[in-house]
1. If we compute distance in nm of label points 7 Å out along Cα→Cβ at positions 245 and 261 for structures I, II, III, which one ends up with the highest value?
2. Compute distance in nm of label points 7 Å out along Cα→Cβ at positions 141 and 269 for each of I, II, III and report the one that scores greatest.
Structure I
Amino acid sequence: MQTQDYINIENQIGANIYKELDVVLTSGEGVWVYDVEGNRYFDCLSAYSALNQGHVHPRILNALIEQASRLTLTSRAFRNDQLAFFYEEITELTGYEMVLPMNSGAEAVETAIKLARKWAYEVKGVPKYQAEIITFQNNFHGRTTTIISFSTDPTYKDPFGPFTPGFITLQYGDIEAIERAINPNTAAVLIEPVQGEAGVLVPPAGYLSNIRELCDLNNILFMADEIQTGLGRTGKLFGLDHEEVRADIQIIGKALSGGFIPVSAVLADRPVMGLFKPGEHGSTFGGNPLSAAVAREALKVIVEEGLIDNAAIIGEYFQEHLAEIPSPYVKEVRGKGLLIGVELNQSARRFCEALKDKSILAKETHDNVIRFAPPLIVDKDTIDWAIPRIKDVLNL
């Protein structure tokens with residue numbers, strides 16, 4: 001079949017909830033992917049940062065195959081031999097005392113919300129069911145009913161009410177708004193260190209550390225959604241590390257499996273995570289031996305192959321070269337590490353379609369921003385190959 005044949009089948013039978021670029025991919029290796037007609041593309045999206053280690057990383061693939069041939073799922077009714085190793089390795093890497101593995105990023109965010117509420121009632125003394133969590137405009141934390149309740153994007157939210165109460169949504173980057181909103185029922189602040197889906201919005205310097213100070217002063221939990229920014233994407237292990245801030249509850253996912261299977265996790269110290277009791281939360285697939293084995297190797301690849309430092313070095317190089325491109329359409333180039341946004345003065349869709357024709361796959365976000373987020377294994381030669389093509393497109 002040709003590209004259009006695949007597209008026709010999807011359009012006729014699949015639910016119409018995506019606005020894909022019209023390329024049908026069939027294989028990938030490293031930073032490159034190939035379509036059904038044999039064309040090669042530089043992947044500048046990395047499955048929204050799930051592929052920090054690149055496509056089909058051989059070490060993670062081998063871990064997957066080896067574990068899949070032994071044991072894939074036990075449910076949490078029983079223990080498995082991979083989970084304890086995963087617990088030890090991820091807590092040693094991150095410095096947190098406890099971990100709760102889940103599957104999707106949205107599940108991990110839901111888990112963190114439940115944990116923060118339980119802490120509010122049992123530790124802080126907030127009256128039952130009165131806990132409030134501060135969130136931020138243009139956030140993206142997932143698509144469950146509770147999570148969209150504090151979204152400010154009408155497309156994500158408006159058709160799906162009624163909504164879950166207990167959330168206050170403030171302007172991102174405004175520390176005084178947080179000070180005004182805090183009250184005795186405030187349980188937590190939930191924030192992305194860089195807002196990826198909002199258009200790669202980087203907060204003002206000192207903003208995250210100031211939030212940390214407010215949380216400490218007011219006995220509030222700091223919750224960081226690092227599903228996209230974590231595990232090296234911004235040039236640090238976590239996006240919060242740029243301001244030397246430590247979250248009380250750290251949420252990770254995406255690259256935790258290197259793009260092989262859904263794996264996410266919530267990290268916290270014992271006084272918080274220890275509040276969960278048997279039966280209060282769970283997941284059939286969360287913490288299964290296959291995901292644990294894959295996540296263990298995915299973390300080792302990030303550390304042992306120097307992907308965090310590479311993200312910092314190549315990210316700065318890529319961003320500088322993007323900023324140097326003269327274009328009547330570019331308003332701003334911004335980002336951290338290899339999470340870069342090019343904001344345009346018009347819709348970014350036609351530019352992403354043109355980039356595809358130049359063998360570069362990127363995707364618009366927030367309508368007028370092109371997000372560039374290649375795998376963290378990318379090198380300068382590949383960036384040098386891409387920049388002239390991006391320049392041509394930005395001047396169409």
Structure II
Amino acid sequence: MASKSKKQRSKKENPTSLVLLSFAVGILALLQNRYGLFSDIYGFYGLHFSDGLHQWPFSEKTNTEDLAPGHPVEYPAVTGLIMWLISFLITPSYPDIYSAFHSYYRATAFLNSILFAVSSYLIYKMVGKKYTLYFVLAPAVLYSLNRNWDIWAVVTMLFAIYLYDKKKYDLSAFLLAISIATKFFPLVLMLPILIIFLKNKQPKLFIRYVLITATSWVAINLPFILINYEGWAYFYKFSAERGLGSASFYEITNIILPSITFSSIHFYFLNFFVLAAVTAYLLRLKTVPTLAATSFFVMFGFILFNKQYSFQYVIWLSALALLSFSYLITRHRNLLIYLYVFWQASELAFQYSFFQRILTGRYANTDYPLTITISDTTYGYVGVVRYILALIFAMLTAKFFFVANSQSAQSTENVKSMQPNS
């Protein structure tokens with residue numbers, strides 16, 4: 001029934017207008033922050049490429065002004081390569097060096113807009129135009145689109161999911177490897193992929209999928225390792241050693257309840273607990289789910305208690321959440337859409353309060369105080385609202401999907417019972 005309805009939908013809908021709208025709002029996101037304020041894109045150009053020498057981003061760069069060594073980029077291989085290649089589009093001009101910063105940011109944001117349109121098209125292919133619009137027009141998604149290069153990993157992840165559910169496993173595995181080599185997050189999709197293959201009694205296909213993904217990932221990363229192992233490994237060391245904080249669950253809790261402190265032990269315990277809960281949930285499903293329908297749950301669980309909460313995470317969560325919508329009962333979808341809107345509004349408010357809080361501190365006791373100031377307490381309470389709404393949305397989505405999955409299993413049993421015995 002689902003495949004039939006999708007075929008009927010594809011005949012009625014034309015994705016061209018959706019793709020053009022996606023690109024247009026991507027450009028509007030660029031114009032909203034045309035100077036790259038609080039963007040890693042702007043900052044990393046200054047750290048690595050502003051001298052116009054296009055130095056390899058995984059090497060330790062020496063600042064020509066104070067001769068202080070700069071660390072390699074804290075991004076995986078493909079993202080570093082993207083950063084480096086885009087730098088060749090920009091030629092610094094002296095003494096107006098900051099025009100190059102802006103040009104690099106705008107060139108990257110323009111490419112991000114193209115990939116945002118491609119991502120929207122892939123979501124459309126899986127869930128249709130109506131739900132894709134909730135991704136395209138989500139202010140929180142657009143507000144965070146050009147914080148860094150996450151959209152490059154999102155688009156390959158979505159393509160991998162689409163191909164997986166089309167049973168084109170080899171190509172899906174290759175694209176997932178590219179996505180992992182770009183951001184690393186999509187590695188968590190191996191959990192639902194494992195469970196789907198096991199439920200289908202296809203362990204050999206899972207082993208093949210893992211081998212293709214792992215081999216492709218190694219092949220992509222090997223040149224970077226050979227060129228500069230320490231620079232390539234910096235991202236992984238940095239991620240393992242970084243502390244808890246920066247918009248995370250731990251920081252928000254500590255602001256509201258200062259007596260509560262967290263350590264790395266709590267981080268590992270909470271993440272193990274979530275991993276176990278998501279695994280148990282997926283195993284309890286009555287029928288074999290699709291990767292599109294289940295990816296949101298494992299990604300949400302992975303991000304929920306992450307060491308940091310980067311605001312571009314909303315791009316990942318929004319895209320994957322909407323993929324599960326077409327598998328839900330209509331009345332449940334209609335309810336979740338309202339909750340999705342409130343969750344998105346809280347994400348936008350959380351982002352705004354985070355950056356406005358930084359500016360409040362920066363301009364305090366100066367001749368240019370801000371008109372709108374955000375205190376730590378206000379920021380903390382906005383964060384609490386965001387985390388609560390996100391958790392409610394995720395739990396209701398899981399509940400409604402379980403109901404739909406169970407009804408699908410019941411319908412299948414009813415059909416079998418109606419068939420004459422052979």
Structure III
Amino acid sequence: MQILPPPSTKLQTDSLVSNPDRPDARIEAVSPTMERVRRQIHTDPELSNEEFATTELLQTELRAGGISSISAIGATGVVAEVDGDPHGPIVALRADIDALPIQERTDLPFKSRRDGVMHACGHDAHTAMLLGAMLAAAAMERLPGSIRGIFQPAEEAEPLGARRVVDGGHVAGVRGAIALHVDPTTPTGTISLRDGEMMAASDTFEITIHGRHAHAGWPQDGVDAIAAAAAFVQQAQTVVSRRIDPRASTVINFGSISGGAANNIVCDEVVITGVIRTLDEAIRPQLRQMLDDVLVGVCSPLGASAELALHEGEPVLRNDPLLAGAIRRAGERVAGVDVLELAQPTMNGEDFAFYGEHIPTAMAWIGCRNESLGYTYPLHHPMFAVDEGVLMKGAAVLLETALDVLANADSAFSLE
């Protein structure tokens with residue numbers, strides 16, 4: 001499905017500007033709730049597909065805010081709906097709720113109390129922003145349609161939660177879906193986006209190399225799986241540098257290598273895991289074959305054998321131009337928010353892309369650079385922290401975008 005062009009170039013945004021029931025005050029009213037919930041989730045983070053306490057907390061907060069239309073996404077995750085005109089359209093707002101297997105090293109008073117688990121990608125902030133937008137929407141009147149909040153589990157690990165959202169029918173009948181992702185590289189509240197390709201496709205792989213045990217003093221009696229693994233990792237990088245068109249953005253990353261039992265034993269098995277990122281969907285099947293070719297070519301002369309298991313992940317994330325335009329207009333209306341155009345897509349992967357295979361979608365980065373703490377660390381870093389000022393700005397942008405889409409759905413956001 002795709003959005004049809006509007007019948008005229010002028011969208012009905014003036015009605016939002018003149019509407020006395022502005023969302024700004026509503027967002028400010030729920031700001032304490034956003035901060036409290038965000039800190040609670042940060043203190044008690046949960047890994048992908050284990051977000052049971054987070055799900056229960058969200059259900060409690062949504063009901064307390066007067067939202068009764070609540071359903072589950074499998075065992076974890078929440079879909080809530082603020083009902084407006086029953087004859088009007090539905091727009092979806094999405095946040096992810098899972099954490100990462102990272103040991104937090106910040107000094108925050110609400111730092112994670114779970115060993116080896118941390119909200120190092122800002123999903124706690126995403127969740128709080130969406131909660132704030134939904135609670136503010138529930139306090140408004142005269143909504144020309146309905147706003148569906150999707151608190152999605154398992155963005156970080158398989159089985160990916162976006163597939164469950166789609167398979168569960170939670171995007172059925174939705175005119176479009178909007179999402180924000182925090183960005184520690186830009187000032188708090190800065191919106192960065194582009195039309196079309198926004199983020200890369202992402203596939204993970206696991207390689208097992210089999211050798212044969214031997215005494216380190218008699219290596220000729222064994223087959224060294226570590227030597228084969230080292231040779232493969234080096235040679236595999238030539239797939240990108242020599243076998244892929246350099247104009248096609250592609251990354252092969254090896255994230256872990258494990259194997260061996262002792263320093264005086266020839267290792268008989270090594271397991272390698274990694275990820276492939278690309279902005280070219282046509283390249284994805286070719287990359288698997290190329291890795292297979294290199295694996296066989298390296299292992300066979302050494303007497304080793306190997307298997308490659310590739311797990312297909314999210315596709316390329318593409319922003320629908322009209323929905324992206326709605327985010328831009330929302331950013332222009334929210335105080336303290338600047339809108340920037342990305343010249344190039346990023347190589348991040350996002351399972352929000354699965355939504356885009358069924359309905360129009362758009363995602364934007366929103367700055368959260370935590371200069372108040374005196375440091376800025378990247379996503380997935382054990383010292384990552386957000387400036388909580390992003391919560392109000394993000395919630396306001398989400399709500400303003402939803403209102404824009406609802407107000408203009410009949411003219412500009414009709415589905416094919």
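Values in this text are rule-based calculations from the coordinates and carry no lab data. The structure presented is a predicted model; accordingly, all values stated were derived computationally and were not measured. Cβ atoms are built from the backbone, for glycine too; each structure is taken alone.
1. Numbers: I: 3.4; II: 1.4; III: 4.9.
Largest one: structure III.
2. Working: I: 2.2; II: 3.7; III: 6.8.
Top value of distance in nm of label points 7 Å out along Cα→Cβ at positions 141 and 269, among I, II, III, belongs to structure III.
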